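Enquirer: Structures are listed in the sections that come next.
Readers should treat all values here as calculations from the given coordinates under stated rules, not as data from a laboratory. A quick note: this is a predicted structure, and the numbers were derived from the prediction, not measured. Cβ atoms are built from the backbone, for glycine too; each structure is taken alone.
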Structure I
């Protein structure tokens with residue numbers, strides 16, 4: 001072999017060795033760089049709380065203090081992507097992480113002009129830098145980015161890479177990602193962007209510090225216009241669209257991120273720690289309107305008066321608005337305290353339930369006459385709010401005008417323990433003073449209750465007595481077993497009687513009466529003012545007072561809370577949904593007289609009242625339902641109309657029989673045993689009244 005041939009052979013071996021070494025080195029480098037890709041930063045997002053339509057209620061900054069909101073490709077205006085790829089990476093959908101043509105073009109421009117005029121980096125390479133936080137501009141750094149980009153393309157789809165860019169692209173200050181930037185600079189979600197807005201969001205990541213529109217609006221405008229000029233030259237937008245977009249004003253300040261229902265948002269985070277997205281039943285538009293209303297109506301700061309409001313959809317029990325204070329950041333009013341959850345005295349707002357229990361038990365009717373005169377109950381001497389007495393009035397008038405003495409008399413017959421048990425049955429969480437037993441003071445607010453619980457009671461009234469649990473979360477897993485249906489708060493007839501009275505209560509000035517059934521309340525010492533009401537669709541409960549429970553002279557439910565209630569209904573909807581129609585069994589005194597025992601209310605201690613005397617016992621013992629026992633369950637045959645056999649002991653004949661507060665005409669009044677008609681499966685309240693007006697009642701369930 002000649003010397004020349006030997007040299008050629010050595011060179012070939014050397015070139016092969018270099019090639020093999022380069023390939024081997026590249027493979028090792030690729031494997032090493034692929035292992036260094038960490039997608040964690042794209043998932044380290046701000047926690048967000050969404051409304052019933054996935055609109056943003058509130059967002060929380062990340063642990064490192066950045067606004068980096070969850071966003072998907074479908075959440076962003078398609079025109080943004082058209083501008084982004086045309087300006088940054090026109091071959092994004094076709095390359096494998098590195099665009100060789102763009103790299104060659106960038107190197108050629110650098111060699112020709114001595115400075116970089118074209119980056120050559122693909123969107124995938126930019127995502128690699130954003131994930132790692134490394135922004136090396138050296139040849140070695142670019143090579144590592146290229147290898148990682150190729151590896152990332154093999155690991156993720158194009159849309160997943162775009163999603164990472166949408167979340168991580170720096171937009172100035174602590175704002176990262178397209179969604180956070182759209183909210184911060186334009187005050188809206190990126191679903192609908194103008195061409196000018198989309199161009200600004202494309203331009204910002206290239207130099208986020210120097211192009212921040214809130215600090216350098218003119219620099220930001222020029223950068224936006226360069227994007228518009230280039231995409232117009234590429235034919236992505238027309239010349240006319242470019243001119244209109246360039247005429248758009250660049251925002252010169254950052255906007256606050258949404259902060260609706262902040263108390264509920266905090267509660268949601270506490271309940272599900274670690275979750276990034278929380279979905280509530282709140283309606284963002286209603287929440288915003290009612291937050292503004294409460295803030296407008298609460299008065300000047302010097303009074304330190306606060307207010308809270310809860311609005312519920314009667315059909316589902318979903319809370320559509322919850323305002324815990326006039327201002328979450330208002331320290332003068334302890335705004336961070338959620339007053340919808342504060343336990344306060346409800347004043348007279350429980351009177352409708354007291355009368356409803358009397359209607360249900362068959363001891364009263366709205367047209368029953370009752371005495372409003374000075375009365376002593378042991379050491380307890382209640383007085384009316386106006387410090388006056390009104391003589392003989394109907395129950396309807398007594399409730400409509402919120403007279404205290406008649407309400408205490410009715411509770412004395414119904415029984416405070418019965419009222420408390422019914423509240424507990426409805427999950428209203430009543431709170432008595434420590435060591436106290438239920439007493440007649442309950443009629444005037446002698447217990448504690450939350451605003452949300454009061455709203456739940458009035459929702460049941462709006463549903464003709466049917467209890468539905470209130471809920472505010474829509475992202476909790478459905479229970480494996482359907483919850484057992486609760487006994488009704490009141491029978492449909494009793495609930496309708498209450499509604500009919502409350503709908504005709506005097507409305508505040510400038511409010512239309514008859515459309516909303518409502519009741520007000522004022523706690524002892526003018527500490528709390530309440531108003532709760534409903535139409536056929538919504539229930540709203542309002543509280544006004546001071547968070548520290550200090551008295552406010554002159555504070556009253558009718559003047560402080562009722563105007564907010566009626567205004568809240570007007571802001572939810574201009575048209576009112578009609579209240580429920582009368583159910584069967586309602587006694588209409590315009591067409592038929594009241595039964596004798598219902599014409600005049602028999603007070604406890606009267607002949608025929610609850611507390612029968614020794615002479616009454618000698619004549620006949622009190623009436624008592626011997627069968628079925630209270631809270632018993634009776635098997636029902638499928639598909640048949642059911643009846644319940646009732647046996648009574650004691651009492652003076654004739655007897656009046658009632659099912660859910662409705663007299664049963666077919667039952668023989670001269671016998672102590674009767675078959676009472678029921679219906680489908682469910683809860684029924686059976687009552688009997690003897691000739692002296694003494695009564696007993698039980699609740700049974702057909703199953």
Structure II
């Protein structure tokens with residue numbers, strides 16, 4: 001059959017050679033078209049491979065391997081460039097390390113957001129995530145937490161969503177989000193200079209294409225030709241603003257609202273499908289003590305009644321007649337309620353009259369009507385609450401309610417805020433408290449009552465150096481002198497007198513790196529023999545490097561030198577958990593005996609017996625410790641007899657722990673001043 005058909009095709013072809021040539025021509029044409037179509041793709045693919053081989057362009061992966069330890073990952077410092085058309089404006093973010101392979105006893109939390117989330121203007125231990133880290137470390141000392149703050153300045157929900165897409169591979173136990181203040185002027189925002197248009201489809205497509213080295217090549221060529229890579233003069237805030245007027249409820253206003261809603265919705269949906277708890281905070285801003293940045297000009301010819309009453313109200317205010325001013329401005333607002341400054345002044349006047357309910361409404365209106373949108377409109381908080389209610393694994397963190405609770409008259413102002421949206425240190429503490437309560441309610445953590453740390457205790461104990469606090473103040477002072485704050489806020493003067501103020505100033509304005517500044521501060525404190533301040537510096541370094549035992553060791557040794565045995569034990573315990581050693585175990589069981597906590601000393605005594613060449617000498621100590629533990633249990637059940645504390649005193653004395661032996665002997669003598677056994681024990685202790 002094969003031979004027959006072949007023969008038949010040959011005869012047909014012989015009879016009609018033109019038809020055959022025509023068929024061949026069609027096939028060749030099709031092939032040529034296919035080659036013509038594929039050739040550019042092949043060339044681009046080869047060029048892409050070539051560029052990658054020779055290391056051209058940036059890798060936009062969210063994390064890269066640590067150069068210090070290959071077992072750890074860290075935020076890629078180039079990841080932010082993906083979202084900035086002008087890469088000169090792209091921030092680098094924090095460098096918080098976490099293990100490639102997550103340990104079993106680890107709770108891993110990623111934090112997503114903007115400048116407030118990263119802790120501006122303090123950074124480091126100023127951020128709410130660091131306040132939370134300190135609290136969790138002390139409330140749950142045997143639990144290990146990795147809280148990795150991935151926030152960046154000048155970004156918005158596009159960056160949050162894109163980062164979120166990459167997080168599930170790293171096994172988060174929870175994700176925190178505080179985002180929304182930069183929705184209009186952050187990278188890719190609808191009113192930003194750094195934009196790729198207003199279409200989410202187009203922006204997401206371009207974000208994917210920017211990962212290609214070819215796209216980066218063409219982009220760099222274009223930027224070099226047009227000089228668009230050069231940064232504009234002015235502050236970062238000014239450089240990011242394209243639209244200085246975005247009227248309330250305008251089409252551009254709603255584009256910003258829709259952009260936020262869709263990006264956050266997709267983010268929460270992503271985590272919900274994977275059963276990953278995500279905690280989204282409401283947004284806080286300074287409504288009471290910051291007047292609007294920009295008003296939309298009111299057409300006086302079209303609204304003469306507004307102008308007449310408004311001007312009369314301002315005149316009365318200048319004459320210190322608040323009641324008359326309030327009456328006129330209310331009438332003006334009744335004729336035209338969309339003047340931001342009129343609403344703000346009404347809020348101030350309502351406060352004077354103790355009408356705080358009306359004041360809250362006026363202040364909220366003033367913020368929403370502010371045409372220069374550096375503060376998120378109230379609608380974003382409504383969206384956050386709605387979307388958290390929509391998804392099972394989304395949890396609302398009501399930071400706004402927490403800030404209102406701790407604010408004067410429950411109106412958020414300068415008590416907790418530095419300028420428009422950034423909290424002061426107390427504000428960041430309050431924000432951390434809101435997240436802490438939320439993860440407890442969601443059963444991410446369970447804290448024993450005896451380990452609880454109140455917000456007040458946290459504020460007293462949190463290790464923030466005066467240098468870090470001052471550098472934050474200096475950054476804000478500089479910010480207030482620039483656009484748009486210079487017209488709406490009181491400017492703070494900067495006075496440099498002490499050495500701490502000098503180094504804080506240098507840190508604030510980039511003349512010195514934080515690591516060098518903190519090292520200088522530590523040596524300065526030691527030189528003054530100010531051990532308490534030096535301990536604060538070391539605790540700061542512990543939070544900066546939570547996975548490195550050496551910082552816990554140094555902190556514990558310094559607390560030991562200060563005779564603060566409780567803190568010494570805490571930090572030695574954390575150091576031992578990260579890097580066990582006989583030396584650390586010895587420090588721990590000795591300290592716990594000095595603290596009269598023999599039960600807590602036993603694990604470290606056991607470790608020393610198993611690993612120390614001096615094990616034989618330690619066995620008797622364990623026997624004595626076990627006897628003390630048994631007697632303490634008896635005494636906790638019945639503390640009426642004096643025989644047990646006398647026995648405990650004797651056992652501690654045999655151990656060589658005279659301080660605790662004396663403590664128990666005096667406890668007996670308080671109940672029975674003539675107790676012979678206790679008196680004899682004190683006599684032995686005095687003789688040495």
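Enquirer: Of the structures labelled I, II, which one yields 16.9 when mean count of other Cβ atoms within 10 Å over residues 321-328 is computed from its coordinates? Provide the component values of the computation, followed by the final result.
Expert: Working: I: 25.4; II: 16.9.
Among I, II, the structure yielding 16.9 for mean count of other Cβ atoms within 10 Å over residues 321-328 is II.
Enquirer: Computing FRET efficiency 1/(1 + (r/R0)^6) of positions 273 and 473 (r between Cβ atoms, R0 = 30 Å, to 0.05) for each of I, II, which one ends up highest? Mind dumping the intermediate values first?
Expert: Working: I: 1.00; II: 0.10.
Between I, II, the highest calculated value is found for I.
Enquirer: When helix-only ellipticity at 222 nm (-39500 (n - 2.57) for each DSSP H run of 4 or more, over all residues; to 500) is calculated, the result is -11000; to which of the structures I, II does this value belong?
Expert: Checking each candidate, the match is I.
Enquirer: Okay, next question. For volume of the Cα convex hull per residue in Å³, which structure out of I, II has the highest calculated value? Could the numbers behind the result be given before it?
Expert: Details: I: 235; II: 301.
When volume of the Cα convex hull per residue in Å³ is computed for each of I, II, structure II gives the biggest number.
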